[in-house]
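Down below are the structures I want you to see.
What follows draws every value from the coordinates through simple rules; no lab data is involved. Every value quoted in this text rests on a predicted model; they were computed, and no experiment measured them. Cβ atoms are built from the backbone, for glycine too; each structure is taken alone.
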Structure 1
């Protein structure tokens, strides 16, 4: 797979991860404001949000590594 195709693939994965992270955070924040939310449901929502955020950051890091590789190859 060439570098440009790999970057496009990672960019697409990043956009999906970002969208999922935003939705998970919104769900978590909504549960915090809901008086009937159980502590367990709030904890699960927070864990899901944090897991998705870690995945999003990992994809961004891989994008940076590939971009650095691309720059080295072009130099």
Structure 2
């Protein structure tokens, strides 16, 4: 697949959307933590997912996932 646009790329957006859709599955696999919400910004170069988590102490934490597709290379 040739990538025609990287700002954002279709692959970055699709991958971010899949990760976001797996929020409950990922939350179930975390030890003593729960995902409260996932906020996305898919329209920027390098889409971002901000994940709000709650730990077993009741503290909230934020993880930021930034998706970056490297330019295609020829082999």
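When relative contact order in percent (Cα under 8 Å, 6 or more apart) is computed for each of 1, 2, the one that comes out at 45 is 1. Look at distance in nm of label points 7 Å out along Cα→Cβ at positions 7 and 47 for each of 1, 2: the largest one is in 1.
Taking -32500 as the value of helix-only ellipticity at 222 nm (-39500 (n - 2.57) for each DSSP H run of 4 or more, over all residues; to 500) derived from one of the structures shown (1, 2), identify that structure.
Only structure 1 yields this read-out.
Computed over structures 1, 2, mean count of other Cβ atoms within 10 Å over residues 23-30 reaches its largest value in 1. One of 1, 2 was used to compute Rg/Rh (Cα atoms, Kirkwood Rh), and the answer was 1.09. Which one was it? Among 1, 2, the structure yielding 1.09 for Rg/Rh (Cα atoms, Kirkwood Rh) is 2.
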